[in-house]
Structure 1
Amino acid sequence: MSGLYINDSYLKSFEARVEEVTGDKFVILDKTAFYPNSGGQPHDTGLLVRDGEEYPVVYAGLFDSKISHELGRSGLETGDNVAGSIDWDRRYRFMCSHTACHLLSAVIFRETGAMITGNQIGEEKSRVDFSLEEFDRSRLAEYIDQVNGIIKEDRTVKTSVLPRDEAMKIPDLVRLAKEVPDREEIRIVEVEGIDLQACGGTHVKRTGEIKGIIMLKAENKGKFNRRVYFEVLEGD
């Protein structure tokens, strides 16, 4: 089962049926909009509701290709019909931050050729890790300024799913310092004129939805390993 977020990151609520319950509080649904903890993006939280009874979703994870929802209380049973809703403020902030990670990664790669070695999205701050010999904080500040310029251009952000053979012909997909997952189909996130990446996470539709980012700090994490922390700005 793939998550409903794959095709619609803006889906806030949905209806589903409980397919499996384990340990009283771990539930697998026939479909879900809850994003599982993966790819540097934290899991969604929210509610499942059955006949007016609320069951908080405190964690969502991917296990054996199935999304499992950890509930704050027991009570749901196999076959139950539920209405699901995600904590939209939390999800939307992650969407803005995840797209910002792609923008910063693209700028760093374009300017330095550095391979991106990882990222971690958070509610308060996010980070991008990359492999680069020279560590120049002033240059990193320039890269942040470039990202803010792209944000102001309000470029479109689109997702698509391609057969693996076709996707692997895109040069940008192999610039990450990690292998693309061994799947028959690869989901692609494209920022108009800026970036193409294989990614299963949630993103905004336009860069202008991100109000801007500020660099919080930059760290030297060892030989050729650099880290930049940033915060996504909020407001109109």
Structure 2
Amino acid sequence: MSFTYILNPKYTNFKDSLLNIKEIFKNSDESIHKARNELKIIEINGVKCVVKSFKVPHLVNRIAYTYFRDGKAKKSYLNAIELIQRGVQTPEPIGIIEFFEFGLLKESYYISIYEPYDFTIREVFHHKVEDVNELLKQFAFFTYSLHEKGVWHVDYSLGNILITKEKDAFRFSLVDINRMEFKTIKDYEGLKNLNKFWAKNDEDLPYLAKEYAKCASLDEEKAIKIAVDTANELEKKTNLKRKLKGQY
């Protein structure tokens, strides 16, 4: 089995660990998420890291990731570098390694610095924290600033925004970043990026959209309608897919 890797120049002492990451990952029981992919918190060289093991792609994607486009681990690393260069908070990347079998991508790992946080945006929309409106107001500004920097997080959703309270402000950090687009985001287009938060409170999404509109100098009523309509459309599509798969 062959392999390729990328190592952040700041972390050249991680090379041996990167090359042995399969064994290190296997021997760790600090799993923090396990679904299609698995994340573990592992201390490497005295540094607390998050190691993400990506699910082995199906054959078509193995071919695609080998010959036509970057794999998810590599995209995570490159996107992290790009985000940091654009002044967007995300856990600092250490490196990635990809393993190939019969010439096709099989296993891949992404390693980043562990970033402590207080909660995710999920707890905000589920009203499990205080100062929900203030959080949503600051989150609206953060989202607007992302779009101003040309950043479109395709998986901008409940578990992918980490939040840390710093005095009277909140710091937001992006994770699960393998699906990103860097482009010009015009006017009301940014409101469509708010469609994956599955707000339980009917007032939260309109409030978020209104605050975004204030930041972007947009018509508030139009902004609210776009955000709510886009979220409802996604929810209908998702529910239909679940019905078709027999998940109800």
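Could you tell me which structure in 1, 2 was used to calculate mean count of other Cβ atoms within 10 Å over residues 39-46 as 21.2? Intermediate results must be reported in sequence, preceding the final value.
Numbers: 1: 21.2; 2: 14.9.
Computed on structure 1.
Kindly point out which one of 1, 2 the value 3.6 was derived from, the read-out being distance in nm of label points 7 Å out along Cα→Cβ at positions 87 and 127.
2
One of 1, 2 was used to compute helix-only ellipticity at 222 nm (-39500 (n - 2.57) for each DSSP H run of 4 or more, over all residues; to 500), and the answer was -6000. Which one was it?
1
Between 1, 2, which one scores greatest on percent of Cα pairs over 15 Å apart, for residues 15-78 alone?
Sorting by percent of Cα pairs over 15 Å apart, for residues 15-78 alone in descending order puts 2 first.
Bear in mind that the values in this text are calculations on the coordinates, not laboratory data. In this text, all values refer to a predicted model and were calculated from it rather than measured experimentally. Cβ atoms are built from the backbone, for glycine too; each structure is taken alone.
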